[in-house]
1. Quick check: 4.5 is what I get for distance in nm of label points 7 Å out along Cα→Cβ at positions 41 and 57, calculated from one of P, Q. Which structure matches?
2. Please compute FRET efficiency 1/(1 + (r/R0)^6) of positions 73 and 305 (r between Cβ atoms, R0 = 35 Å, to 0.05) for structures P, Q and give me the label with the greatest value.
3. For helix-only ellipticity at 222 nm (-39500 (n - 2.57) for each DSSP H run of 4 or more, over all residues; to 500), the calculated result is -19000, so let me know which of P, Q that is.
4. If log10 I(q)/I(0) by the Debye sum over Cα atoms at q = 0.06, 0.11, 0.13 Å⁻¹ comes out at -0.46, -0.95, -1.12 when worked out from the coordinates, which of P, Q was used?
Structure P
Amino acid sequence: MIKKLSSFIIIGLIFLGGVWYFFSQENDCLRSFNPVMAAGPYYEGPLFDAHLHLPTKVKSIADIAAKTGNPIALWDKVSLNYMKCLFDREGMYSAYGFHLFSKYYMDDEVQMAKKIEKKYPRMIAHFFMPTIISQTLNPDLDKIGKILDDNPKLFRGMGELKMYDGKEPDDPYVLGLLDLAQKHNLIVMMHPFDHHKKGVDKIVRQYPEVNFLFHGFVEDIGPAGVKNNLNWLDKLMADNSNVYYSVDAGLGIYGWKKEHHGKVVPKEELLPGLKKTFKKQLETDVTNYKGIIEKRPDRFLRGTDRFHQVHFDPEISSLLDEYTRAFIARLDPSVQEKFAHINADTLLKK
């Protein structure tokens, strides 16, 4: 009798422990906003991340990415449940999520996209991001086409397209990707460089039915320093209704020193560095972007550009959230919701 009673007690304790763990996990994922930079006012509404690099489940892909200066996170270190929890804590309900595809292990990424969609429907708008690094690694156009044909509506976008191998925006390989995007009604997310402006102008006119979401090149750092392309971007938008732009977290999450280039800045250095530059960078971004966002309120989206493992750290993420909300609050109230999430949702429906 005593043995049976002991067994019931043990089972009861295990059950209660499981219940406690479940609810403690749930509480950890509740919306939490605890600003540390005293940079208010802060926007308090929902968010959509228009620029999120998803981890990869293939270690060899992560190794290749690291060797090319793009050390991507791994799913075995950033779990899907943790990702959902992070979204909930930040008040972010969805994201354009970029799956990195090379010529190899392509099916693994497709299966991961399906897994995410099954467990958390619509949390991620899946984008097919081909490596554009070298002929030995770039995925074949025919194989990309087959994946898109075999998985209708799984992918909502193509990108981020970033031509590390020297290709121009109108290179035959890139045009092949744009043809696939047009066929499958995909948003094209592209990070051009300063010298790509002529090619960009050409492709947005050549593919008027494709919606282009650009990022990054309005402040291109070249040999002569920073080139501000905002006036050029404004004219591109004025001339082409299919052009959109993602303004990503202005904090230097990829580092600020020459030796940081192509490497992961450890949290011990990154967090204090971001805090140190927070207010100055916020002032710079408001000066640069407030006017053009308010001029074209339906054409700008908000993103984070998270990529490295450390970018998913709770403290780093919390600081990104604070920065975003401080920036949005400085926009005209009529524009804030559009920039924060409405434009990203609307673009998916076009």
Structure Q
Amino acid sequence: MTRKEHSNKLKDLLWGIKAQEWAIKSLATFVLAAGAVVILIPLIYMITTSFKDVSQLRSDPLSIFPRKPLFAEVNGKSEPLYKVTVDGTVSEMALIKNQPGGLGLFVDPAAPETVYTLVLEDQVALYRPDWHPENYPEAVGAIPFWRYLINTLTVTFYGMTGMLISCTLVAYGFSRFRARWLNVLFLVLLSTLMLPSQVRLIPIYVMFQKLGWIDTLLPLIVPQFFANAYDVFMLRQFFMTIPLEMDDAARMDGANSLQVLLHIIIPQARPAILAISIFHFLYAWNDFYEPMIFLHNRNNWTLAVGLQSFDALYAINTHQIMAISLIMVIPPILIFFLSQRVFTQGVVFKGIK
């Protein structure tokens, strides 16, 4: 085999490998794109349904976009318009009566004296866009929305503050200090992840009842000031990737342990702190279980409980349910997209680039 033939064979082999890689990447991209479309269909349906009229929900529930049938005046009555085909000619006619066998009587609104009998399913009903943005203020006004929003934000941000303070301190202790049985204590902490919240419900409820906290926001806020295993684990793993030499250098400059945490660890761990903040926001914003258990007075409800009651009271007003649901979905989506870059850095356990 000559050198030229060997070179051509090598080029063909490389071309085949590149073509195979391109085909695999294209297939993966297509599968991911198709999956994304499937996942987005319910969201798109929720958005469009929130702008529909209640009459469309009953007469045309399967249509995706808000629309309204076109009508024409025929002999003093409003009749639905269709695009029909008569002897190869397409025109707009009004349906004046349904007939047995899937037939319909159609007339030209301009010349109603001539009646055509046509197969109904072969004709196309005419619609016009019919968007109703007033569904949103009506949905907000149907429940004490602003009161629920204030309660939700209070629980979310006060709880987030407590979670960040407690979890940061505990994770700092597990990652930077050395003591006997420290790893055993960490394993005990992690084992609490396997304990269902339903198991702790009755003793916790009895304790809060004796403290007089039932039907207040305190049972949803105060426990966040006692570190939870999941966020402690994430922060500890991130803290452990920060070199100990940085702590030693700070101590040589006279810094104590708290100053090391504030000026060395926390600035380096900003992505991880933001990540667990987003996780906590999503948890507190969407939490339905605990507010339902501890909050009895309607004025103390959060948005999740209020939305469920809205669904129960106004079940026939699907457009308003979708509107209030979309309002509740928007903040988590905005927070995720606005902080996406830092968020993805935070879930990777790496403190120094």
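Read-outs throughout are calculated quantities, based only on the coordinates presented, and are distinct from any laboratory measurement. No experiment lies behind these values; they were computed from the predicted model shown. Cβ atoms are built from the backbone, for glycine too; each structure is taken alone.
1. For distance in nm of label points 7 Å out along Cα→Cβ at positions 41 and 57, the value 4.5 is produced by structure P.
2. Across P, Q, FRET efficiency 1/(1 + (r/R0)^6) of positions 73 and 305 (r between Cβ atoms, R0 = 35 Å, to 0.05) peaks for P.
3. Values: P: -14500; Q: -19000.
Of the structures listed, the value fits Q.
4. Q
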